[in-house]
Structure 1
Amino acid sequence: MKVAAIITCMRHRSHAHVILENFLEPYLFNGRVVESGCEIVSMYVDQFPRSDMARDVARQYGIRIYPSIREAVCDGGRRLGVDAVLSIAEHGRYGHTRRGQKRYPRKRFLDEIFEVFQTSGRTVPVFSDKHLSYRWDWAEQIYQRSQREGIPLMAGSSVPLAQRDPPLELPRAAKITEAVSIHGGPVEAYDFHALEVLQSLVEARRGGETGVSRIEFLDGKQLWNAARRGRWTAELAEAAMTAELGAPPKSLRRIPGERRVPQHGVIIHFVDGLKATMLTVGKSDTRWNFACRVKGKTKIQATALRVGPWQNRNLFKALSHAIQDHFRNARTPYPLERTLLTTGLVESIMHARETPGVELATPHLEFAYRARKFSAFCERGASWQKITEETPEPRGITGYPYD
């Protein structure tokens, strides 16, 4: 299967690096050595930083770098010349909106890819990394065009595919009454991942996903005052952190050994009455925790999503495995609507952040979709018996076994 890679840049641990290495070399998924079944034949690279890896990787693997997206997707010909397209518009030097959103060229990349499909009279599967756009109207246009033109489009976060510790598989059609999703990173970029974790676990609840009617951004004292008033449940957050730490934290405001940073949270009201809170706890780029209450169960359901060694790099093995299945079968492992919703939530959060403590109505996010079971694409931890914390992290492209 011939694949074109359309990327912003490639440097150590950039998304282009940690996704493409699992296409160029064998990799581990659930303890098994996996071949991608794909050949990266062409690349478009938007930027070449001083730490660029793209040129060396292209030389090493015989990949041609083209000066335009069209030429890369056509593989130098006049019509579509590949069987699938990776669009990775993450990392690189791009400006910010006045609200602090990074202007990654995701829509430009997809528009140019889709134009090749239109002029060629056929489509192939596409993966677009992370959320669809920093603008809701653009995200909606991408979604609608993919539906209208029959383009098999997959998007989203790597984190929902991480190992769940303890293992947590909520019953389908469970009545979830309240949920919490926790991360330890910055606003927007990491909010997105925490929202994808949230959606991946609540979207299969009783009645299916119904969409979001309103949100409220809270920072600093507002967040903890809201907890004291019972507007969100700190006990859920404590259970989520216990899943990660192995013991209840002494405080949700500061984790020992971690730098103290400003905290924020978002209360999310779903159309069907579910209430969820996304919040930051401490400073850790590998913190992804979840907890919820299920009607009929007295015990809080909680899990920590483990990323494996080498920070978040190994998260992308499971994601790459899911992308490759999508490329083979032209069917996303989970609905594109999940990432459409989280894209809209991220944009709304950045809007609500301008007026903390004031609810923001989100009528554009009041849409429903049906979840699909995707547990076959999740890492269950067997790979971390072979890649351990003592395994040296390679700098470049690597597969398995490791030298």
Structure 2
Amino acid sequence: MEIHEERIRFLNDKQAKPEGQYVLYWMQQSQRAEWNQALEYAVQQSAEMDLGVLVVFGLMEDYPEVSLRHYAFMMEGLQEVASQLSERKIKFVLEKGSPEKVAVKYTKDAALVVCDRGYLRHQKQWRKHVAEKSPVKVVQLECDLVVPVETVSDKEKYAARTIRSKIHEHWKNFRQKVSIQKPGKRSLSLSFKGEDMDKATEWLADMNIAQTPGPVTGHFKGGTSEAKKRFRSWLENSYSRYDENRSQPHRDDVSFMSPYLHFGQISPLWILEQLKGRRGNNREAYEEELIVRRELAVNFVHYNADYDSFKCIQGWALETLEKHKSDERPKVFTKDQLENAETDDVYWNAAMRTMKETGYLHNHMRMYWGKQILLYTNTPQYAYKVALELNNKYFLDGRDCNSFANIVWLFGKHDRAWAERAIWGK
């Protein structure tokens, strides 16, 4: 299997140790057992060294803004990962603890360490820590973007129109299929013992994480197989209407892939493979969202150190928001009133209740939901704080690059100036 060299980065200058007990794949962002370049790279290397592969996942209690809702969905996916790896005779260990510390623990007997890639501040810090503390070479694979972020640009891009041509220039070079490889040896006999994946519901309930909001099992189920099932159903039943209806919240002609992409339970390359052979506006519109808009968000988070701060909003938007900061609001609501869907707007309240119950909201309604918070709060800075907190608390796909980019879009990021009006300005 060929993996494009620009997906591969060496995070330290240390050497592999062929006499090690296994090749370690520290799984973190790419939570799937197929179409996963990091996993298959680790398997390839294990075959060359005649070793088994050990896959390790660290689960922390104090992950930023996490709740039982997020972890229950994630665990459904990781249970499937454990089962699929077992079928391939690959050992999977989930251990409670900070991911980078759990990973370092297992580097001591590793011949080589492989990891996937994340772009949030703490994800970068984790990988830096592992690279520094590991006694052997650490190799990072880009598994969750179509085009690696540095290949597209070496700086932050202003808007979709400034990044689109660069992505289009490269994306066909990075669409290699990710085939399943055979490890050098079986690793199921390794003596490491992590959490019992069959009892995840029980030990999640005992973890020191927010127990509310709770799981959304009636609306979404986690895991790669569920993501594939949903996508294939969408292709069969709604794809032909996607471009026409994607801005119509009452139609639901969307793919619902965002929670699965968020947790790395589905590969964007697998999705593109399913679209192969299709032509026309529906495919172009979907690829615009899946690749251009999604990778613009990663570009923003990767190159802007203030991605989770109001400070990251560009000049013209800050200027117009400041100019209209003192405009009279028809009515101001507290954060609790907003969270409890107690505004005077039945549509906004319905959107808030939907995201609380389902962990999801149609993108067109997300934009309406978010923009109205400027109307309902006394300052743009507070509006930003409330919007980001509610977004990250209730959405299954909250707390990632798209979340941070989507929230600052409400305040002008990646957008252009429009006709001036009260409160929102331009």
Structure 3
Amino acid sequence: MKVIVIGAVAAGSKAAAKLKRLQPNWDVIIYTSDYNVSYSECGLPYYIAGAFKDAQKLIIRTPQDFEKQGVKVHIRHLVSEIHPDKKELLIKNLETDILFTETYDKLIIATGASPFIPNIQGINLQNVFTLRTIEDGISIKNAVLQNKHAVILGCGYIGIELLEAFVKQGISVNVIQSSDVIMSVFDRDLANIIQKYVIQKNLEQVRIINNDTISHIEGKEKVEKIITENDKEIKTDMVVLSAGIKPNIQIAQNAGIEIGKTGAIKVNSKMETNIKDIYACGDCVEKYHIVAEQPCWIPLGSTANKEGRCCAINVSGGHDEFEGVLGSAVTKYFDFTMSMTGLTEKQAIKYGFQPVSVIVRKNDKAGYMPDVESITIKLTADKNTRKILGAQGLGQGDADKRINVLTSALLSKMTIQEFFGNDITYSPPFSTSIDPMLTAAQNLMNKFN
């Protein structure tokens, strides 16, 4: 049996390694257009920030590691076409430009996602970057160490992590954000808190320009300045495009594989596509949102690894199902944590719920402890069923562990009353006597009543 995996960052490399362990006598082959396999994209901003010096630390497994396991790896090879009727692939060696075909018995598509690149003048100038690969990270870090001014277009998870990295390296940064707040994945009331913190934290180094975007980039060979849609002119040494990502679906779509309503590859819980013997996993595929009970597209490295494992088990002849996602996520800006799970209030409205929310600001541990910090929790439940829909947590204290507490409640589809009975640990160095999340639950029950 020959199984080919297209792509190998998180999902593809996990699928290949797991499959070879399950079926050691099968031929498992990876083709990737990248220079590396099995590396942590999520660690790139921290490498740029200087948390560690060697970018190679981000590599989890090398091609040689896979070869020792019996998995054949072909880097710098682009799979350009899938022919399901012949179970055949058209592949281009990117180093030699030679085209050749390869047959398969089963196929795993793990083509991931790519940064969104706006169609604007000057986009191809030197020092205009996106961040996806290790090579991108090295290029950005080299530019940061040689320059003093940067523009970041878009400030979601990657944007805010890059902002911290640039500030740590002494760079002055202009953030251009198309919405009226940064981190707009959060509800506006919490995103306002985030933006206020960022500005106050680095008043002299950071400027945030809301409700605007880049019109064009100017320079001779290298970027020299950007002009915004609102006619702001900003001199800069470098630009990083962080305005979102999109799933890499073209090769699948051209092969007749069904694309879901979110714009990503449609798969079932076994990671099967609509074409027999073709599976897909990772950032290129659509997910099922457990709370909304509808398709969604939330690309995360943790999810990609789970999907890769599930895919391998089913390809090998076993049985496993990936039930879906909650959208759980966390990041930080210096000592300020931002975390969420489930649906935000605005997402809940979009999915047809009638959300009711409370916001609680409380210490993360007993007030007399020397390291006590404040956190803000927003808890949301449905008006009709009183089932919990989601939560968001911010602050310099332990906000993320409160969000993690709620994930099991969301999986169990608990009502707010059921969750309030949760026996959460207490000790002065770890929590207040009534945990902030339980205080939020109590306030929400009072609001219902």
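Derivation of every value follows stated rules applied to the coordinates shown; laboratory data play no part. Bear in mind the structure is a predicted one, so any value in this text is a computation, not a measurement. Cβ atoms are built from the backbone, for glycine too; each structure is taken alone.
Could you figure out which one of 1, 2, 3 the value -0.46, -0.89, -1.11 for log10 I(q)/I(0) by the Debye sum over Cα atoms at q = 0.10, 0.17, 0.21 Å⁻¹, for residues 73-176 alone was computed from? Among 1, 2, 3, the structure yielding -0.46, -0.89, -1.11 for log10 I(q)/I(0) by the Debye sum over Cα atoms at q = 0.10, 0.17, 0.21 Å⁻¹, for residues 73-176 alone is 3.
Using mean count of other Cβ atoms within 10 Å over residues 25-32, single out the structure from 1, 2, 3 with the greatest value. Walk me through the numbers on the way to the answer.
Details: 1: 17.9; 2: 26.6; 3: 20.4.
Sorting by mean count of other Cβ atoms within 10 Å over residues 25-32 in descending order puts 2 first.
From which structure (1, 2, 3) was P(r) over Cα pairs in 20 Å bins from 0, in percent calculated, if the value obtained is 28, 59, 13, 0? Could you put the intermediate results ahead of the total?
Details: 1: 28, 59, 13, 0; 2: 25, 57, 17, 1; 3: 23, 52, 24, 1.
Checking each candidate, the match is 1.
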